[in-house]
Structure I
């Protein structure tokens, strides 16, 4: 009975839930009432064949039934870690927790590298009372995980072997209640547990549906880990919020055979799907002509790219490679977001493609977005979308908190109903990250740690504040350096390449850490020389090291981001084996120089 829900009328005249007064639990039971036979989720267990599916009414019954059992074991407000592989059981476990009044903790993908250590860190940091998952996975983890403090109270709950009773009236959370603790990827620092309220999630899902132009009948394909915010909130929960359809694949199956992702889009006539930049590059490189001949991607209207750095060469290569399938460039869709803001902050518009613009490397290095002087000075950046009416994005001076004018590079700060209340058990860090001020602005802002600028009401990302490299008083962005190595994409894995700096006596070395392709017979010394010469064309650097690693050796987060600082620490300590280490010193001193800024001019 719809009178039990808070509804508003959308712009197309349809009754939808009011995000300010509703929760994701309301969304589940609203769709179960209105469209009970709607098949919300279909899971391709081997990446190709359907092994599980669930309708709206079935999921509502399963979630409320699981909640009955969980309420016998745990009290409302207690935390339970979700330890499922990327399958429908993840969604069932999440919704079961919410219907029981528990707080699910998301952030561990069991098959990811370092999953055990990540689980232990999250268990101890969140002070969870239990972990829920399928029995096989729980047994494997329990064997290798030392007991937590108060282990006699920590529960391991296998939800696939429970004799679950019939459903009951679910717990109806208030919008201000904590709904989820989502752990960050940990690419630049130790993972943090972001405390998201139901209102945070509802607002972000509402803004996502607007930005992506969701329409009734849209179908999405999601291969991203459900333990990650993009896969969970941008994929699974977005489907639940809009009452659409979602086809789920595991990330392992797609990594093994990327064409499975595109075949799922083709088979189910999906309109929305995407991921980080590397997945498009992987498809362009690895999918054969024979596999392409069977694809029809004319249905794919939104191919979103949510990477920290969106590479124009990747998108051009993908569009060219799959042009014969009917895929068109205007389907590309750029977006920017982070877990601390629930997910989405800005996004481009459906059907308009991604806009790239060239800026001066000299200018960006010193905080000004100006046109390039020449080809070597040109850096292409993607517009990450336009600003939303109630998601305030401000560019600030990181030292003074002063608001910077359009076209000036600074720290990106965000204020919106989607910004979390803070990290769990991190009061000091919460004050710094979530309680920052912007001069002449009211209220607190989230410090994203990202550097960017606003131009013509669009947001551009320059790089991470923590990743910047300073050589000879010049600030360099690793993303820009890696982008200049496209000519070497056949010799090194650009999506498994990181850049750091190393001081040795009176010299500062730029260190390129990269993976070689399997079976590579490249002359490592010659390749290092060519890489060094190329970088010297663009940047004021004289001293290089190129460290080669075997395929798959790079430490990455569950979402595919390189854990740069940890990677470098392990290399220095000798904990990670390498296959080559070459040094290159640029002869002479005539280098391209990025000049200091004098009175705001380059």
Structure II
């Protein structure tokens, strides 16, 4: 069916429809068009409030982009599988709808002016302290939102947060709770233990071919060669577009003017002596400054006096030397005093928020801004790189169109002068190279459109500077491994299991008999080492008895433990630490309360999933 659509997509009627689509996009945004076709396609209802398929698709796409942005190449490709994304997205939409319904039932509201103020003040949308429209638009575009949809999302977030803040703000922590946590933290334990090395035991364990074959016959279903694909792919990068980018003389001149506008033509070398007012009164600081000035007048060197008197630990050992200073580096009053000085060697006094300073002017360096010719190559490289990056973003639509309209990757390769490359075979967990290990590529490769229908993938953003389109070259379904193919894996499993069983028996024997190379540990604190953590996981022993256990460490070693006694910790806490514990407990209680609220609201809501 998809191929028929491709074949018939060149007709006059289709072109008219596409023209209408373009106008709709331009006037109302993509969501208006999509909603016009799918607004009645309801995937869930929460107390009568509909959640549409459009909202679900957008939420899953936003979630996909956020996961890739946060986790990059470390993400599990299974997390990007379409069904898994949509399940998580639907759960999130239901949670949001439940909370939105609650906020509306409480007659809470958020004005457009509040949302605008929030966006204008958000640091991620600012450049040099001012709202950056381009940064804002690029951000919301990267999440798949239109400006109108994004503002509506922010309005919902602020509205929901009002109720959550009110609930979290109502939590409080009692002094007894802090004391209890402190006592647990300060608790100590006495125990004996024997540690058994799994690595050493596996070297001593042997298995026969008969045992391996028997295991294979009993567990054939566990030894399946995983499904694999080989991909053809093209990558279009900023570097592939740079040759097509042109920079005008006007653009070059604007960049030059912007660069030299911030050029500091004068630098001044200075030393200083700081007398701070944190550890002394203003009168004491002024008296100290007067004492230093008197010694300067008597002929003692500024550097010697800085080493003796200055409270600036960063410069006193260097005679107070600050090196060359340009405007914009030091605090305002200090700079004003330094740049007002007329002669090298002059010493002036100034007071700042840090205390009193004596400043000595050591040198004045005048430099001229570089000429346009001197900066031409540097500016051209920067402009071309930025324009190529912007151009690649503009080319996304064209690359997507070429990928959709073609039965192979040659059209894209020809249009952008790149080669069609091929990966090695790889499974659903990805391969070893940069392309086949990219989560977005893995997700696309195993999507129904690419794997089953044999079409090109959608455009895949590898980074801000690279995009790719992939196509299946070959596909190997999952298949039963032969005994010889599975033999090595079977041996590894059986050796490990035999070793663990033997270590378990040794540990239980040692606990039962009390014999062995027991190591005694006394007054051990929580978190001291891994074995201590295992000991702190055991229940308190009853009077006259011990608590025993066989525990496993992070590397697979087994530890036999006899917990003999627990020493209760001191519940007193210093005032300086109280606030830390209080904040920790408050955050924990708030999180638990918010989760309980969410669960209560969802249990009470009428939720219908279609």
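Just so you know, all these numbers are worked out from the coordinates, no wet-lab data involved. All of these numbers come straight from a predicted model, not from anything done at the bench. Cβ atoms are built from the backbone, for glycine too; each structure is taken alone.
Given that relative contact order in percent (Cα under 8 Å, 6 or more apart), derived from a single structure, equals 25, which label among I, II identifies that structure? Derived from II, not from the others. Could you tell me which structure in I, II was used to calculate helix-only ellipticity at 222 nm (-39500 (n - 2.57) for each DSSP H run of 4 or more, over all residues; to 500) as -16500? So the calculation was done on II. To which of I, II does the computed value 1.94 (Cα Rg over 2.2 N^0.38 Å, for residues 427-546 alone) belong? Going label by label, the one that fits is II.
Once mean count of other Cβ atoms within 10 Å over residues 563-570 is evaluated on every structure in I, II, the highest one turns out to be I. Of structures I, II, the largest value of distance in nm of label points 7 Å out along Cα→Cβ at positions 171 and 579 belongs to I.
Given 33.0 as the derived value for Kirkwood radius over Cα pairs in Å, which of the supplied structures I, II does it correspond to? Walk me through the numbers before you get to the answer.
On the way: I: 25.2; II: 33.0.
Structure of origin is II.
Comparing mean projected area of the Cα convex hull in nm², for residues 107-202 alone across structures I, II, the highest figure comes from II.
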